[in-house]
Each structure stands twice: as C-alpha cells, then as structure tokens.
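Input: structures, listed below.
What follows draws every value from the coordinates through simple rules; no lab data is involved. Predicted model, so just to flag it, every value in this text is computed and none were measured. Cβ atoms are built from the backbone, for glycine too; each structure is taken alone.
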Structure I
Amino acid sequence: MPIPKQTTHKLGALMCQATRDILWAPAENRIQAQNRRAGLTLRIGSGQATYHRYDPRHKQHLINYGVRMIAAKHQPETAQGWLSTREIRGRGYFGGEVSVLNLLAHTCCHEFAHLLQHSAGQRHFGSVHNRHFYEALDELHSSGAAGATRQYLSEEAEKAGLGLSSTVFELPNPVQQRRHWQVGDPVCFGEGARQKQGKVLRVNRKTCTVEGTHSARGLRYRVPLSMLQHPV
C-alpha cells in the first residue's frame with residue numbers, strides 16, 4: 001500500500017530533527033574547529049534523491065532526504081535495492097536487521113557520515129564510499145549515536161501518531177528476484193545524481209545485464225538483482 005505523501009513529509013521532518021539534535025549538535029564544535037563557521041541545512045526533497053553536499057562559498061553543509069526514498073524504504077521489494085539495506089546486512093548495523101525504523105535511522109547516519117568525511121578532507125572525486133567514510137559510519141554505530149537516532153525517531157514518530165515499524169523485513173530471495181524481471185523491462189539503479197536508467201537485456205543468476213537509456217545511452221551494465229528498481 002502506498003505511503004501517504006503527508007506521512008513521508010512528516011517522517012522526513014523527524015529525520016531532519018534527529019540529524020540536527022542527535023548527530024550534529026554533539027559534533028558541531030569539532031566540525032567548526034576544522035572549518036570555522038561551518039553550518040548545516042537540512043531539507044526534505046520531493047523526489048528520491050538523498051544526499052550530502054557542501055557549499056564552500058557559504059560554508060554550508062546540506063543534507064537532503066527525499067520523500068520517495070522514505071516511501072521506498074517502507075516495503076521490502078523497494079527497500080532491498082538501497083545501499084543502506086546492504087550496509088545494515090553486510091556490516092551488521094542494528095544487528096543486521098532491516099526494518100523501516102532501522103533503515104531511516106541508518107539513512108540519517110549514512111548522510112551524516114558523508115558530512116564528517118568531508119569535514120575531515122577525505123571525500124574526493126571518484127572516492128566517496130571509501131575507507132574513511134566507513135570509519136566514520138562505523139563510529140556512529142559503535143558510539144551509540146546511531147542507536148540514539150533510532151530511539152529518537154521511534155519515540156517522536158509514536159508521539160506524532162506515525163507508523164514507523166520496527167518489524168524485520170523478509171527480503172525476497174534471488175529466485176524470486178529473477179522471476180520479477182523480464183527482457184525489455186525498464187529499470188533504474190543507483191542513488192541520487194548517479195542513478196541510471198535502462199532496459200533489461202538479459203536476466204542472469206544474480207544480476208541483470210542492462211542497456212543504458214537516457215543519459216546512459218550506449219552503455220551496458222551488469223547490475224545485482226537487489227539494486228534494480230522500477231522507474232518512478
């Protein structure tokens with residue numbers, strides 16, 4: 001069942017509050033010691049794009065949470081293609097359990113880890129999800145900041161009467177995933193500005209061969225089944 005747009009906006013606002021109160025506030029002085037007068041703007045985007053950017057002219061970090069991302073992370077079928085799902089499972093965050101609550105809390109931490117990575121001068125072109133990024137992300141989880149973010153979202157969502165489930169997803173298995181795609185299906189994969197669109201050329205055991213369309217026209221990709229999504 002689709003999530004009402006009003007609900008995704010309210011959850012986005014809670015993610016912004018959690019990011020500022022739980023993640024930014026304790027780190028602000030340290031960040032500003034590295035970059036004097038650095039500030040943070042938090043925004044709810046109308047699309048799927050979720051990202052961190054930095055404006056050097058105004059010394060402003062921006063974190064954008066897309067409402068379509070929030071909606072996508074409410075269902076196993078659409079949540080499985082996101083990097084946050086793979087990080088929770090692969091790195092054991094929140095005990096490796098994927099749920100709506102865990103995904104949204106981890107998304108806050110993921111984007112804030114990019115802010116920390118940038119502040120430390122360790123984000124470079126072509127090297128975004130690098131060792132330094134995962135050191136920052138691991139620290140947010142091991143220090144208890146991720147758990148505090150999760151608790152904040154859970155408590156504030158309950159106060160606001162919003163459904164923010166902690167029920168663990170049962171993610172589709174590869175056999176089911178292969179049956180989900182057919183040659184010629186339009187697909188998209190990737191996140192934010194790096195998202196690509198294409199159509200399925202071949203369904204393999206664990207991947208699909210995708211021919212790029214639009215800005216990716218003329219290119220071919222071998223994409224893991226878990227990363228494929230239907231274009232919005």
Structure II
Amino acid sequence: MTKGIYTILENRALTPDVYLMRLAGDTSALTNPGQFINIALDGFYLRRPISVCDYNDREITIIYKVVGRGTEKMKSMTEGQTLDVLCGLGNGFDTAKCGDKPVVVGGGVGVPPMYGLAKALIAQGKEVTAILGFNTASELFYKEEFEALGCKVIVTTVDGSEGTKGFVTNALPEIEYTDYSACGPEPMLKALYNATDKKGQLSFEERMGCGFGACMGCSCKTIYGNKRICKEGPVLVSDEILWEK
C-alpha cells in the first residue's frame with residue numbers, strides 16, 4: 001500500500017449516474033487486477049473505496065457510481081484537481097487460478113474490476129468471455145471496451161431492454177467456460193455460486209471503515225473464520241464462503 005497525492009486527468013460521465021476518472025500518480029502498489037484505492041474527500045471522515053478498472057505505470061482508471069454525498073462531490077471535480085489516495089489495497093484476482101476459457105462476470109459497478117482482469121487474462125492468451133449485467137439498457141457501459149480487448153461479450157438486463165433478459169446467471173448456459181470470476185452485489189455472487197459447479201473467484205462489494213484491515217468493519221464468514229473484505233479480500237475463493245441463508 002502507498003499513500004500519495006494524485007492528479008485528476010479526466011472525470012466524465014459514462015451514464016447519468018456512472019463516471020470514469022483517470023488519476024496520475026504512483027501505481028507501484030498495484031500488483032493484481034481487482035485491487036482498490038481509498039480516496040480522502042474534504043469534509044468527509046471516511047475515505048471512499050473504489051475498485052481499480054485499469055492502470056499502467058503512470059495512471060489509474062476508476063469507474064464509480066454516484067450514490068451519496070461523497071461520490072456526488074467526486075463527480076464535480078475537474079482536471080488538475082488533486083486527491084489524497086491510499087493505493088494498492090486488497091488482494092485482487094489470481095490469474096493463475098483461471099483456466100483457458102474463463103468467464104468474467106460484472107454486475108453494475110462490479111463491471112470495472114473485471115475489465116482489468118479480462119485485460120490481464122487476454123495478455124496471457126486466454127479465451128475470455130465477459131458477462132455484463134445491468135437493470136436496464138440506459139445503465140450499460142464499457143461493452144465496447146471489453147470487445148476491443150478481444151472478449152466475447154454478453155450483456156444481460158433485468159428488463160430485457162438490451163441483450164439477454166434476466167440476470168447474469170441466465171447467460172451462463174450460452175457459453176462454454178472453465179471457471180469464473182465475478183464482482184457485484186452479494187445476491188449476484190451467491191446466485192452465481194449456486195448456478196454452476198465450476199470453481200470461482202468472487203470480489204465482494206462492502207462498506208468499509210479504514211480500508212486496510214484495522215477496524216474489522218467489513219468481514220465475510222468463511223470456512224477459515226471471518227475474513228476482512230478490505231485485507232484478505234475483496235477477492236475470495238468461492239468454495240471458502242459460508243453464505244448467509
């Protein structure tokens with residue numbers, strides 16, 4: 001983990017509620033797709049954890065949804081402004097656990113970290129399918145970016161206004177895959193776990209206090225005991241999860 005001041009290079013809307021921000025700064029602590037950063041905002045006690053969509057040796061791309069006062073403030077920020085950022089948090093996805101035909105699954109704002117994973121897997125020569133799930137067509141983003149990587153992309157919408165009607169699990173019968181990796185709300189992750197007998201890596205979305213394991217405010221029950229989403233996660237192996245009934 002590193003702490004530093006990052007400069008906003010770009011901040012623009014992808015949908016009415018979803019924004020893309022590029023930040024220039026130290027990316028040396030980012031080692032795996034699926035890690036996150038924690039952003040300090042003036043006037044707010046807690047930092048805002050945001051998953052990393054993509055990064056290189058000079059900049060980070062994040063995609064965030066405006067859901068409260070903190071992210072409302074973020075959307076109004078402009079090029080040249082700076083942010084205090086904790087970078088390289090969490091353990092991310094292990095690409096060594098992915099087979100030759102992995103499927104990456106993102107639900108809503110769970111889509112961004114799956115882009116970074118898909119990019120890494122394709123660089124390793126994998127045949128990647130991406131399932132992107134949304135409530136309706138107006139919420140759709142990043143389909144073309146996944147296709148540009150070389151992914152086969154399947155879009156699902158709950159109302160059927162784009163792609164396959166229903167949830168991400170409705171698209172699984174359409175594809176052949178060796179394993180899965182996913183990020184999204186916990187009901188989606190649980191539904192995926194129940195819908196397939198394949199091995200998976202699951203990235204949990206959770207409200208966090210500190211973001212680096214000190215407060216125990218974000219935890220998940222596993223067969224090994226409670227694991228902190230911000231420290232041992234956000235990515236956990238599907239077989240270790242003890243799901244709440």
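If helix-only ellipticity at 222 nm (-39500 (n - 2.57) for each DSSP H run of 4 or more, over all residues; to 500) is computed to be -4500, which of I, II is the source? Answer for the origin of the read-out: II.
Quick one: mean count of other Cβ atoms within 10 Å over residues 146-153 came out at 21.0 when computed from one of I, II, so which one is it? It must be structure I, since only it matches.
Comparing distance in nm of label points 7 Å out along Cα→Cβ at positions 82 and 106 across I, II, which structure shows the greatest value? Once distance in nm of label points 7 Å out along Cα→Cβ at positions 82 and 106 is tallied for I, II, the winner is II.
Among candidates I, II, the computation of Rg and Dmax of the Cα atoms in Å, for residues 98-169 alone that gave 11.6, 35 used structure II. Here the criterion is volume of the Cα convex hull per residue in Å³, and among I, II the highest value is seen for I.
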